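Some structures to go through are shown next.
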Structure P
Amino acid sequence: MISTPKTLPARASVDDARAVMADDHVHMVLLTHGDKLCGTLVRTDLPPAGSGHEPALRWAVLPGRTVPPEAPAALVQARLIRHKMRRLAVIDADHTLLGLVCLKRSRSGFCSDAGVAARASATAAHTMMEIHMNDTSLTALAEEHLATAHEHSAGRSAHTVYGGQGRALRQTLIALVAGRRLGEHESPGEATLQVLRGSVRLHAGEDTWDGSAGDHLVIPPARHDLEALEDAVVLLTVALHGVPGN
């Protein structure tokens, strides 16, 4: 069982759920309020494009997606295989979320916290070798994507510098034209923002933080928005905690 699965708050939008499911290793999104499970989402639950700002909870499902902690492992495994599923949320009688049952791709057993940590460590070591072999010029990327942002009606452009499927870290370069905003969205979890060029303002409720080239900001654990006070480029770094393994 994964004891600290990735969750989204119950107020999360459809776009928030889609962003999490961009990682192929995420088979189920858990929507929670405090420590209570409110609903689950798999890819087939999501509505058609155009509903991105609507509450994800509207399409969430609980029946058939949970299991009690005392359920025998063999029966849980058989149930998952029979219904062609890979994930079940573990909850108690009060709907308190206790973890996530994760069936391995081989169907031969379950993922564990130790296994996830070991895979993350191995992936990090492998990708560090890739970094040394494929150095990236952030200055060149910043110039390229700022030019692209000026050409697009949305006034922004983004590029994944590092990370992706199965990795424990994701870094994204984001270019914004002066006066443009990303729009309010959920916190991705533990994340930081490094300003590479220009200046930005991070909004979270009534709080704001300004950053200029060279500044390093911590993303607050709440809904927030990013505004470009002038043409700006930032590097967003997100720790992908609780990513289930194969």
Structure Q
Amino acid sequence: MPFADHKSSARQLNLGRIPRLRQSIAPDEIARPDYTSTPARSFALLSAFAILAADFYIIESASRFAGWAHLFSTSQWNWFGKLASILFSCLLLACSPWLRQNVGLRWRQAPGSIKLSAACVVAFLSCAIVLGVLIRPAPFSADTLLFQFLIPAIDEELLLRGIMLALLERAFGQSAVSCQLRFGYASLLVSLVFGTAHAVSFEDGQCHFATLMFSITTIWAAIAALVRTRSGSLLWPTILHSAWDGSIFLVAMLR
């Protein structure tokens, strides 16, 4: 998927450190703070969109620097920009114990969630294979396969359905680790951001909006958000994302 993955589309569209809680507080209390506090909810909302804007700026700036320094010059993909984005997300997590508790960085899945997660992965993998058959055949490229199977999934899941979803859930008075099958305002906003980022591009000083791409990616993101909120983990959304992106290109190369 695009999302500033490709160098030519890189022009697509501070979280403060949350104080450390006392060690005497139980882990459950750390993951479930007071969501009714208006200042905390407002701060979470502003932080979510400030982080999103900062991430877009980092991807764009890193892409420009990579071009200037001739980094990854043999690749058509925005390796440097996406790796910079992943590093940015990791720095945010390193600075905030609350984020680490709420973004879904855990192997354990919520009881009863495996069937939904696995079914979505199978369904999306099937759709990816069909798309790979329908699109134009592509020459084999190890660089493309490595990038598509790994980088967008790690970057976008960690930032959007990890950090941003957790902050928006807090802003709307919910918990990102409630492990309920729920599609609230936070999931809706994250899905719209995901769809818009894939649909908007700039070329020759003009802005273009791909309506079909927006529809497909927004629906895709909404389903991934359901998997995230139900499982309480980023594991399955990341697998789903990786299988989708990589399989489309792999099938197109094998034709």
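None of the figures in this text is laboratory data; all of them are computed from the coordinates on show. Please read all numbers here as calculations on a predicted model, not as lab measurements. Cβ atoms are built from the backbone, for glycine too; each structure is taken alone.
Suppose you compute mean count of other Cβ atoms within 10 Å over residues 79-86 for every structure in P, Q: which one lands on 13.0? Intermediate results must be reported in sequence, preceding the final value.
Numbers: P: 13.0; Q: 21.6.
Here the read-out was taken from P.
Supply the structure label, taken from P, Q, corresponding to helix-only ellipticity at 222 nm (-39500 (n - 2.57) for each DSSP H run of 4 or more, over all residues; to 500) with the calculated value -20500.
The read-out comes from structure Q.
Given structures P, Q, which gives the highest value for FRET efficiency 1/(1 + (r/R0)^6) of positions 71 and 151 (r between Cβ atoms, R0 = 25 Å, to 0.05)? Don't skip to the end; give the middle numbers.
On the way: P: 0.00; Q: 0.95.
Result for FRET efficiency 1/(1 + (r/R0)^6) of positions 71 and 151 (r between Cβ atoms, R0 = 25 Å, to 0.05) over P, Q: largest is Q.
Can you say which of P, Q returns 3.7 when distance in nm of label points 7 Å out along Cα→Cβ at positions 95 and 167 is computed?
Details: P: 3.7; Q: 1.0.
Corresponding structure: P.
For structures P, Q, which has the highest computed value of FRET efficiency 1/(1 + (r/R0)^6) of positions 63 and 159 (r between Cβ atoms, R0 = 41 Å, to 0.05)?
Working: P: 0.50; Q: 1.00.
Ranking P, Q on FRET efficiency 1/(1 + (r/R0)^6) of positions 63 and 159 (r between Cβ atoms, R0 = 41 Å, to 0.05), first place is Q.
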